[in-house]
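Here, each number is a calculation from the coordinates, and none is a lab measurement. Small disclaimer: the values here were computed from a predicted structure and weren't measured.
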Structure I
Amino acid sequence: MTSPTPTSPTPTSPTPSTTPDPDRPSDAGAAALFDAVATEHAAIYGYGIVSAHSSPDENDLVSSAMAEHRERREAAIAMLTGRSVKAPVPAAGYQLPIPVNNPNDAANLAVRMEDDCAVAWRGVIEQTSSEQDRAFGVTALTEVAVTAARWKQVQGIGPVTVAFPGGTE
């Protein structure tokens, strides 16, 4: 998978568009951060679906993951705003990559969203020249990798971790 672009949205994404977002910055580092915020919006939406279909045993995991994504999104928006860059707004709705009808589907969606976020945050790490953004991206990448591992444990699949989250290595 590659970092999301205006013409190649993440699997949990608004309806694909061939028109680039006019607010997306031209600077690669800022654009990667912009894309990561858009991916966080999608994950927050997706966790609403995960919450509706998860078993009660996963309520704490759903709640902590959603709170983590919201906190990270707000911090990233503040970083963009601090540079006078307009942050992306959430879409009214998102297209899910899979149908979600039961707790297993919900866990699969959660892993997929965490993987999408890993790709986005790895993009920030790779594209930015800002030490602050890189440090924030490393923390974000670590958090989404841990959350993905927790969801894989729920599913009973392994390995629960990968050597380089967000990449194809």
Structure II
Amino acid sequence: MEVFDSIGLDIGYVLIGVIGITLIIGIICIVLLCKVHSLKKKYKSFMSGSSMESLEDEITKRFQEISNLQASTKVVQDQVSRVEDTLKVVYQKVGIVKYDAFSEMGGKLSFALALLTEENDGFLLNSMHSSREGCYTYIKEIIKGESFVILSEEEKTALKQAIESKSLHA
């Protein structure tokens, strides 16, 4: 008591202060215990899962699903790659010009047809219609957009149309 008297404090005030701090600490402890209890309930609910499966089983299932998806993706990528390879050799560019092969004929029954791959390889088909003599058909090989045989104006136009047309792969 003499210590408190020497510094000018009343022991009653000190006691009330200590009791107040103790009550505040007690209330904080009760609040923290309630929060811990709430977290334990959430943890148990999380660990048990909705169908009483463990979290480990659920994670294992998800990893298996991811593995299956990766395998499926690989299969699809391989298929797309094969389709892309096939598209390179498929005739996908077309050019056609209809014309009158002979001045006395009408109706534009003759035609020049160019069919090309993505790399501009293919052929040019020229069908010249003549009512008296029948129909004459010629085919010319096209390599890299060029023919090694002389082309008529209609054939050149059909080839140009085909080269300038958009390929399926582009």
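When Rg/Rh (Cα atoms, Kirkwood Rh) is computed for each of I, II, the one that comes out at 1.78 is II. Looking at structures I, II, which one was relative contact order in percent (Cα under 8 Å, 6 or more apart) calculated from, given that it came out as 17? The structure behind it is II.
One of I, II was used to calculate helix-only ellipticity at 222 nm (-39500 (n - 2.57) for each DSSP H run of 4 or more, over all residues; to 500), giving -21000; which? Working shown, then result.
Details: I: -21000; II: -18500.
Clearly, the read-out refers to I.
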